[in-house]
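Each value in this text was obtained by applying a stated rule to the coordinates, not by laboratory testing. Treat the numbers as computed from the prediction; the structure is a model and nothing was measured. Cβ atoms are built from the backbone, for glycine too; each structure is taken alone.
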Structure P
Amino acid sequence: MRTISSVAPFALAMTLVLGAPAVLAQDAPPEPLDSTPDPWTIKFEPNAWYVATSGNIALPGSAGSGNGSTFSVATLNLDSPRLSPLGELQLRRGDWRINAQGLGFSTDDRSSVRLGSGQIGDAPYSAGDTLRSSIDLFIFAVDGAYALHTYETGILDSGQPKFRATLLALAGVRAIDASVDAQVFGPGASLPSATAGGNGFNAHPYAGLRGEMDIYEDFTIDLLGSVGGFSLGESQSWSADIMVGFQWNPTPHFGAQIGYRRLLFGIERGEAPTEFAWNGSLAGVYVGATLRF
């Protein structure tokens, strides 16, 4: 018959063996949580925009000559469509986006024969005279966007959803730089009898919504709408932007895209008779590439 003194060492040994895992489990440090932030991704979209412009233009005059008439872009023969550069750079991290966009539109020495007398800016003309006009327009915008809601369904072998739809709110600043020049030529003249011109630069805030739909990682549909404006003293500008685009992504780093964009805008500087104003729009189809890094 075992005594208490002979059983005690055995019981103590069993307690240590059975309890050791629990003690080690309690003392082991917890596995650290994955706190690595999502990396920034970069997408660059160079495009060629087949675009035409429209609207009404007023060039500055002088106290003696007055401000002159307001002319439509079509009257000055400046509304012909042409290929123009359009680009966008997007930085993305999680639900956040930073977008920078830029475009340029220029046309030179477009001629229009006047059917009656009048004045453009402070340059008078007569019936039969020819106006040669040029315009340069550059618009740059930068905004930040945040994903308000994302809907996903289905899972691909890559782990990505078969369909993802995202609604984003955006806000930013758009700058407009416009320049218009006109020369008056008499019948058969090689040198202008009068010149007129004006330019303006202004910036304004804007806000809007953007929708993105990704389908099987191969196709993307983008929808964009924004509006904004600002007025201070004798200077003001505004814009409204509408865009719908389609992308095909054969590889994770390269894609092709096509879309339609219409950008309405206005810029005014000064007061009559020295006011420069252009209220118009740019509209057309664009094609280009998407590069992802």
Structure Q
Amino acid sequence: MDVRRLDLLRELAERGSVTAVAEATGRTPSAVSQQLKVLEREAGMPLTERSGRGVVLTSAGHALARSAADVAVALERATALWDEFRNHPSGEVSLVTFPTVGATLLPAVLTDLAEVAGLVVRATDLDPEAAEFADLTSDFDIVLAHTMPGVLPWGGRGLKAVPLLTEPLDIGLPADHRLAGRSHLTPADLVDETWLGVPPGFPFERILHAIEQQAGQRATVSQRFSDMRIIEAFIEAGLGIAFVPRFTSGTVPDSIVLKPLRGVASARQIVALVRPDVAERLAVRTVLDVLVARASRLEQEHAVA
């Protein structure tokens, strides 16, 4: 069986439609369908069947798609061994990050990697809901994601999750707020405040729900933003309070104070998500190693501070 056709079958299993596979691989839908038909002849049994206006995998198709993933891992492992033999982690690595980590962690990472000849990192940013991070691994080699500790929205997807940081989420208040002098804050202190929230489905929302449960009443959320710069501007203006990441929010203005939250777990887990075959590439492993090292340094810097 042709490895490239096996890879198309795996893409169909992950993306769910011939059209999506065509868009991702730079082919026409008819070309994808033709290659899948050739693969069916090679396999000797139907791998897809009609479903409405599209196609779905048969049980044989699902089985072969899983085998295709194993083949992809083996091929990448062989390539990685050759790169290691040459001591040369070359090639292009695509990476997508959410904004706060992109601003705080990524510049130092890319500066370090600029010294590795032949390795090119192409980075961009997106800010999806927690459940959507796993889907991005179909289009990017490395996906920087965040979630609440113990919550794995990408579980069951067969992805490798490399831990980078467990980051406390403090309460951001205007410096002249009535609670600004406290050493720490509790759910009872906060539930009556006006909150600046995040869009539904974003990780921080779970902590606000926990505060509401502890206090026994609903909190008032006046506005919802995914961009921390907007949230900080609203805090400065006295328009509400919000969760602010302790390590990755950058330099917080003097007009904002950060206070730790007690009584409710208030932290997020930051990880790098990678497909198993992609994780075998020496270039990808090199980027992951630098991400881990820089995340550890960031955590240590804040511990000293």
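Out of P, Q, choose the structure whose coordinates give distance in nm of label points 7 Å out along Cα→Cβ at positions 69 and 157 equal to 1.2 when calculated.
Of the structures listed, the value fits Q.
Given a computed value of -13000 for helix-only ellipticity at 222 nm (-39500 (n - 2.57) for each DSSP H run of 4 or more, over all residues; to 500), which structure among P, Q does it belong to?
That value comes from structure Q.
For the read-out mean count of other Cβ atoms within 10 Å over residues 165-172, a value of 16.6 was computed from one structure; give its label from P, Q.
Label of the originating structure: P.
Comparing relative contact order in percent (Cα under 8 Å, 6 or more apart) across P, Q, which structure shows the greatest value?
Q
Thinking of P, Q, which structure, once FRET efficiency 1/(1 + (r/R0)^6) of positions 53 and 237 (r between Cβ atoms, R0 = 25 Å, to 0.05) is computed, gives back 0.00?
This value belongs to structure Q.
Hey, P(r) over Cα pairs in 5 Å bins from 0, in percent derived from one of P, Q reads 1, 5, 9, 12, 12, 10, 8, 7, 6, 5, 4, 3, 2, 2, 2, 2, 2, 1, 1, 1, 1, 1, 1, 1, 0, 0, 0, 0; which structure?
Source structure for this number: P.
Tell me which of P, Q gives 3.6 when you compute distance in nm of label points 7 Å out along Cα→Cβ at positions 93 and 269.
It traces back to P.
Kindly point out which one of P, Q the value 3.6 was derived from, the read-out being distance in nm of label points 7 Å out along Cα→Cβ at positions 37 and 77.
Source structure for this number: Q.
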